[in-house]
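Bear in mind these aren't lab numbers, they're just calculated from the coordinates by the rules spelled out. What you see is a predicted model, and the numbers here were worked out from it, not measured in a lab. Cβ atoms are built from the backbone, for glycine too; each structure is taken alone.
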Structure P
Amino acid sequence: MLPRIGVFALLVAILSPVAAGAEPPLAQYAVGQLQNLAVHEQPKPVPEARFKDGDGKDMDLTAFRGKVVLVNLWATWCAPCRHEMPSISRLQAARGGPDFIVAAISVDRGGADKSSAFLKEVEADNLPLFIDQTTRIGRTLGAYGLPITILLNRQGDEVARLVGPAEWDSPEAMALIDALIAAGS
């Protein structure tokens, strides 16, 4: 017979994947706006992906380790991106902070000025400017088409991706981000 505390610990481990140290069951969030979300059974390592910030400083995704990251690749000429960017900006305003960041990276060859003007035009002013004018980041991350959104856990591993636009401030998207943040380590 197990002691009472042992039974309780066993039940928590069985009934709570997050408590047992596993990633949250993200597949449950692939509904509504996120119905096409591809959730990975196991987190996947992300190759070194370089880009620049709005001041031209070299960056890579490791700069965000310790945070849940929503990486969104977009361009000024992409009509679905134009529709999606305001919701991504609202997500950053609602959840951005020490545990979460949106890294919306422009892959537009028009440069920082054009991308910055686009963000202002579509009222996505909660987003810091990140850009890869070379467009290499798309190939590095296996992004074929725009927009594409890749979710990274706090360790910098890919846990899910969505090809195409979504309303990233929808209730299902907020619930997904909250679950990733709550997963902690």
Structure Q
Amino acid sequence: MKIVQWTLAVVGAIVLALVIAGIFLPSKFTVQRSVVINAPANRVYNLVVEPKQWANWSVWNQRDPNMKIIYKGPPFGMGAKWEWVSKSEGSGSMEFTRVEPDRVVEYSLAFPEYNMRSAGALTLEPSGSTTRITWTNSGDVGGNPLKHYVAFMMDRIVGPDFEGGLANLKALAEKP
């Protein structure tokens, strides 16, 4: 009986310590990755400003080719939106909130099942025949100290997906 009590006390102390530590972790996160693409900005821009094109370079679509996607609004540019349902990649929606041709595509991202929202941008910096593209996503997980661990780990969770997506985008944009 004493072993059970001690075990419960230790487990309770660990859980309490995790909650208290989570209070001191940041609730905000930012993930950012960049790549230089040997293609003009308009070619790169055309691949990111149209939601249907994302299926050709996004690692999430590649990991789940059976992802159910519904496109809404205009086919590209500001207001273009898509929603997806995936067994392996989760469910969510993305909407382009601001576009500047050959320069930037800003978006809002929502994952309702996790009660999480974020905002991001794909920023293009043309330089002659090359384009540097930077993919950024930022958000706030709120006051739940356990979700602060998610914010703390977000760069390690999502960063490799950004890197893979940008590598795919680079390969696609650089095709003759």
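For the structures shown (P, Q), volume of the Cα convex hull per residue in Å³, for residues 70-133 alone is largest in Q. Source structure of the calculated read-out (Cα Rg over 2.2 N^0.38 Å, 1.26) within P, Q: Q. Starting from the value 3.0: which structure in P, Q was distance in nm of label points 7 Å out along Cα→Cβ at positions 126 and 142 calculated from? Clearly, the read-out refers to P. Out of P, Q, which one gives 2.6 for distance in nm of label points 7 Å out along Cα→Cβ at positions 62 and 150 as computed from the coordinates? The value was obtained from structure Q.
P, Q: which one has helix-only ellipticity at 222 nm (-39500 (n - 2.57) for each DSSP H run of 4 or more, over all residues; to 500), as calculated, at -9500? Comparing all candidates, it corresponds to P.
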